[in-house]
Structure I
Amino acid sequence: MSRDVPVVLVTGASRGLGRGIAIELAASGFSVAINYRGNAEAAAATADQCRCRAGERDDSGAREQEFVAFQGDISLAADRARLVDEVTERFGRIDALVNNAGIAPRVRADITEATEESFRELIDTNLIGPYFLTQEVVSRWLRNPGSSPIVGGRKIVFITSISADTASIARGEYCVAKAGLAMSSKLWATRLADDGIQVYEVRPGVMETDMTSGVKEKYDRLIADGLVPQRRWGNPEDVGRIVRSLCAGDFAYSTGAVLYTDGGFHISRL
C-alpha cells in the first residue's frame, strides 16, 4: 500500500453510523480498517461498499486503497490490544482513529428501575472501550512520532451523541456514558495538542439507524412537531461527511471542537 494513502481505523463500522463513516472515507481516498464485534457478514458488506466508492474524489489513488474487516470487542482490553496489533501489521500504520462503536440499552427503563448490569455494559462498551482504545493507539504514536499523510498530522474522532447533555430518563446509562465520552475528547485533545495530534467530538442527533428502528414512529411524530429544526432524521452520510473532513485535515486548527450533526436540535429556542 502506498505511504501516501492514509489509514483510518473506524470502530463499530459494520453498520449504522460506522458504515456511513467508512464509506465516506473510502470515497475521499482513505484506506479503512473496519472494526466489528460479531457480524462478520455485515462488516464484509461495508468493505464491499467502500470498494465501490473508493477514490471517487481522487481516481489516481483508488488502486492503492484497501478495506479490511477486523473483529474485536472494544469493551475487552485483550481485544483492543489485538485489534491495534492486527491493523498496524496489515496496513503498516494507523493515521486516524474514529471511536464510533457503541450500544444502546437492551431494555429502555426508567432510571428508578434500570439495572446495574445494564449500566456496566454500556459504560464498558461506550466509555471504557473507546477511552482505552485511544490510549492503546496513542501510546504507539508517541513511541513512533513519524509523519502522517494527513494534513496537520494524526487525528482522533469521538462519536458521542446529543445524549451527552440531553437527559433521557429511560436510558440514563447511555446518557452517562456519552457525557463521559464528551469529556474524554476534551482530555485527549488537551493532552495531545503539543504532539501535533488533533482530537474532535462529533455529536449526532436523532439518527435513522438500526439502533433507533424501535422508536421510529415516536420520533417521526416529534420531528414533524419541530423537535429538530431541519425537520428530518439524520443519517449515516451526514455524520460520515463531517468525519471525512476532520480526517482530511480541514479543521487542523480546531482541536477539541464539538461538531453537531443534529439538524439544529442543540439550539436553545423559545
Structure II
Amino acid sequence: MNPLMKTQKIGFLGAGNMANAMIRGLVDGGIPSKNIFATNRSDGKLIKLKEHYKINTLQNNEELIDSCDIIILAVKPQDLLGALEPIGRAFDETKIVISIAAGVQMEVLEKYLNNARLARAMPNTPALIGRGVIGYLLNDYDDQALESTVEDLFSALGRTIRVSDEDQFESLMISCSSGTGFVFEMMMYWQDWIEEHGFSPEEARMMTIETFVGASLLAAQAKEGVEELQARVTSKKGITAAGLQSMRELEIERALRISFEKAAMRNKEMAREIK
C-alpha cells in the first residue's frame, strides 16, 4: 500500500456488508481507524462499525464529504441518486469518489458529482473473505494516481482488474458477481443429489464444498488450462465421460449463456431506470 494512503481520510456513504468488508481490509492493511468515516441512513450498522473498528461515524453526508479525501458510495443502487441529489455541489475536483453501486453508469454519476475524480468498482461476495474479484472503471483513463488509489483500496479484498469501458464492466460484474450466485445454485443441486443417496445434510454440504474448492484450487495451481484438467480426469467411455456427455446433450452451456444474457438484460434495465 502506498504510504500516502495512510494519511488520506476515507469516507463511506453507506454501511452495508461490502463497506464493512472494505473497512476491515483497510484497517488490517494499516489505515488508521481515525482516518475512516462513515454515514448511514440508520444508526445500527454505524454503531457496530464504531465498536468493531473504532472508526468515526457522522450524522450527515455533507459532513462526510467535507471531512474526507476519498468517498466510497456504498448505498443501494436504487437509493444512490436520491442520496447524491442534495449533496452533489459539495463534490469538486479535489475529491476522489468510488461507486460500488450496480446499474448506475459513469455518465449518470458524472451528472451528480460536480467534476470529482470518479471510479466505478464492483466487488463480488467472496471479497468478504478476501477472495474477491474486483473490477473497476475510471472516468479519466490516464489518471494513474486514481488507478493507484483504487488498487490500494481494494487489494485487501482480492484480485483487482481494470476494465476499459461499461461493456467490460458489465461482463465482469455478471460473470463474477452474479456468477457467484450461479455457482451457489449449482452447489445446491450437488448437495441435494448427495442427500438423496443417504448422506446427511452436513456430509453432503462438506462433500459439495470440498469438490468445488478442490477443483478451483487445482485449476489455480496447475499449468494446464481447465479443458486439459478435465481431460485428465475423464477416461474414454468411463463414468465421468458418460456424465459429461449427458451434460452436453442437455445443453448446459446454452443454459448458462442464457442466464448470463438474462442478467445482462436486467442490468441494462436498471441502468435505464436509474437516471
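Rule-based calculations on the coordinates, nothing more; no lab input. Please read all numbers here as calculations on a predicted model, not as lab measurements. Cβ atoms are built from the backbone, for glycine too; each structure is taken alone.
A few notes on this one:
- Source structure (of I, II) for Kirkwood radius over Cα pairs in Å, computed value 18.7: I
- Entry that produces 1.5 once distance in nm of label points 7 Å out along Cα→Cβ at positions 190 and 222 is calculated, selected from I, II: II
- Winner on relative contact order in percent (Cα under 8 Å, 6 or more apart) once structures I, II are ranked, highest first: I
- Parent structure of the calculated result -12500, given that helix-only ellipticity at 222 nm (-39500 (n - 2.57) for each DSSP H run of 4 or more, over all residues; to 500) is the read-out and I, II the choices: I
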